[in-house]
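Since every read-out is calculated from the coordinates, none of them should be taken as a lab result. Since this is a predicted model, take the numbers as computed values, not measurements. Cβ atoms are built from the backbone, for glycine too; each structure is taken alone.
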Structure P
Amino acid sequence: MAETDTIAADQTTTPAYLPRDDRDNIDPFFLDRIDIALETSDFDEIRELTRDLHETDMAELIDALDADERVQLIRVLGDDFDFTALTELDENIRNQVIDALPDEQVAEGFLDLDSDDAVFILEDLDEEDQVKILSKLPIADRIKLQRGLDYPEDSAGRIMQSDFIAIPPFWTVGQAIDYMREAEDLPDQFYDLLVVDVRFTLLGTVPLNTLLRTKRPTKIQDIMLDARHMVKPDEDQEEVAHLFERYNLVTTAVIDDTDRLVGVITIDDIVDVIQEEADEDIKRLAGVGDEEISDNIVETIKSRFVWLLVNLGTAILASFVIGLFDGTLQEMVALAVLMPIVASMGGNAGTQTMTVAVRALATRDLDNLNVRRFITRETLVGLLNGVIFALIIGVVTVVWFGNAELAGVIAVAMVINMVSAGMAGIFIPLCLEKTGADPAIASSVFVTTVTDVVGFYAFLGLAAWWFVL
């Protein structure tokens, strides 16, 4: 019994999560304790174990539990559950949790969320579920969230907070400070005070550090900064993220077409946007769409099928080119052994250039001012790499097959394909960008097609011409 008590005492002191520099995953022992508490309906134990968890860690816990256990955990915690944790979950898991919870509990949880977080959760639900949840909210909150949902997807209006501090310019610093101390409905986090006139037109901003360093009798209008870098609600969130990056912003105001202040966007939301856009670009380069690890088999197949079908078409095209030289291949088996090398090297070189180009287009580093220099650079890189690897593969061919003529043919084909790969890697993303298509989605398929077709045609065509002569 004493040994059991000692173990229990040691378990009580076990931290819920190991230090982040040690491991990023939830402690399995902690998860076991949660599982046991859920099975035995030990609600006090559950509340004690999860009391100090950050919302991100809570999301990790929810993700680790089975579907039924997730809902049970949230119901047990009741008002103590921070719905902000749902914003850290995969869309599929988040929607499953919300579907299983009573609409009243979900609506109650939304009242404690920032408006941008509430809109983020709502926008992924079916319209019917949105209506049911919104109908449970007070009319003022309902209107605020519905207005956010009315803005286009991935727009500034979707990620802005409707809660902010707006003050008139004739107030003093002391009045502003007293107002913030006494008001009960301030945003949870804010970095600036927004100065507006009677029409709610934005006049300027006052950073908190400026406010706290200024004497109380000073007028707000004497210390406010000019309103700059405002955005419109329908502006693309990627454009807003670029604005934050370019000007090192922490927050920016959102104004409507009449210059009326309607919200603010803060850096924590922009970090999420940057991560989301980067994640989206990486997935699109691989042709997997918006796939999540929580997707089921059918959804995963649907996400990947289209681009695999396109790849099949391009592979058939490359095979057709090979078929044009079937007679040459029959006469010299060494060609069949060597030709994948040319196509593979070109494909890798093209992918390297394409990746740099797509990323540069996404970050606005590539524009009309430097595009010519970039094209020249990549062409020369392709040429020089082609010459270097042509020499290497030429030597390998001589050693392998003892045929200097064949070595010369594959060396020339290598140079041609490497130069073509470099040019395709830059021109294809640029052309897709000009036509309004997303370079991240389609570039890889077309670049691979070019390098395969040019590689096979150059190598086999040169071989057919040379050895016939």
Structure Q
Amino acid sequence: MDRQQEFVLRTIEERDVRFVRLWFTDVVGSLKSVALAPAEVEGAFEEGLGFDGSSIEGLARVFESDMLAQPDPATFQILPWRGETEATSRMFCDILTPDGEPSAADPRNVLKRNLAKAADMGFTCYTHPEIEFYLLKSQQPGPDGSPVPVDEGGYFDHVPGGVAQDFRRTAVTMLESVGISVEFSHHEAGPGQNEIDLRYADALQTADNIMTFRTVIKEVALQQGTYATFMPKPFTAHPGSGMHTHFSLFEGDTNAFYEAGAEFQLSETARQFIAGILKHAPEFTAVTNQFVNSYKRLWGGGEAPSYLSWGHNNRSALVRVPLYKPGKGQSARIEYRGIDSAANPYLAYAVLLGAGLKGIEEGYQLPAAAEDDIWSLSSAERRAMGHDPLPASLHDAIRTMEDSELMPQILGEQVFEHFLRNKRAEWQDYRLQVTPYELRRNLGIL
């Protein structure tokens, strides 16, 4: 038994932890949880916890249903919202096959595989997400059928006596108590919309942190009598919720994206990484923007990026290179602005990293940076500049992903097939619906 496992067992005893929750996600990123009695934790470390994988979306087919959940002791945390009496803790799990091999269908393992590839190339990947969400008065819509936000605040607004700032203070305190460092938090542009930015960490830890973050935000909202949603675009007239993520690759202690004196201080490695992302973005958009509603955000304005472009401090671009701070070469990074807050972080980071590494491997050439507001250009101007559009709907994104040679390599055939199967079913269900818009527009005149 290693030291981390011993620490977990000792903490469970000293803190009188009564329930140990084992967490993992299915292929679309829904959090799954099973509670262990403390006496069973040591056995779970040694042998894993058996469960029926065929009941979890994308994990196993019926005829190979037996799976093992192997808790990762490095992710052990007490859950503060469960209270001090009869304390509850959690650990993330790796999913294994019955013979102890990592499951090809485990989203966490997909990211680990791609991080291992980066390590083989000499790189460590660090990420820093900016997570947006809406805070609503309740889950129930208002009289007009729209959600009801908790306030009418806007970007960076300080709302006196505001529900949102009390909410953010409690949420940040709770995040810090489970080991998630927060850089800053503020009111976003939409009414009731908030953003909390997590401090940079390696990509696997960040993905685990995002899953915990969503749970904390939901729990704090419920405690305060409100409702938090990560739905990409809950309001027609207000901005959607994204998860802009900053990426950097390090070689040892050296930032591989930084080159003093180069254009925007960007190294050739960084330029090839961006080129890989731009080339393959249409193929992975179904992963980073996996819901029907995601495309209302991408194509609904409000600074959401819709075209393949990159730029230095250009907030209309899909990939942004933040302003360089003199003397801070270690902070060189790129920001991908396309991801939804609701994406499966393990798969989203895997496809972004995998596409970037492909650009480095193949020596992709980066096109010229976009200096204009891409939204203000005409279609002909965008075409002339090579700013091709991202998929316009989930259906388009599925079709583009189906034709990709790279995505099955990054995700593995099993996750690739299961993910597409789930998304095809969502699109089919959606396109059969008669929406209020159609009734309002057509019923009285047709």
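Could you figure out which one of P, Q the value 4.6 for distance in nm of label points 7 Å out along Cα→Cβ at positions 365 and 429 was computed from?
Working through the options, I get structure Q.
One of P, Q was used to calculate relative contact order in percent (Cα under 8 Å, 6 or more apart), giving 10; which?
P
If helix-only ellipticity at 222 nm (-39500 (n - 2.57) for each DSSP H run of 4 or more, over all residues; to 500) comes out at -11000 when worked out from the coordinates, which of P, Q was used?
So the calculation was done on Q.
Compute distance in nm of label points 7 Å out along Cα→Cβ at positions 69 and 421 for each of P, Q and report the one that scores greatest.
Numbers: P: 4.8; Q: 2.2.
Largest calculated value belongs to P.
Identify the structure, out of P, Q, from whose coordinates FRET efficiency 1/(1 + (r/R0)^6) of positions 229 and 397 (r between Cβ atoms, R0 = 25 Å, to 0.05) was calculated to give 0.00.
The read-out was computed on structure P.
Quick one: mean projected area of the Cα convex hull in nm² came out at 33.2 when computed from one of P, Q, so which one is it?
Computing mean projected area of the Cα convex hull in nm² on every structure in P, Q gives 33.2 only for P.
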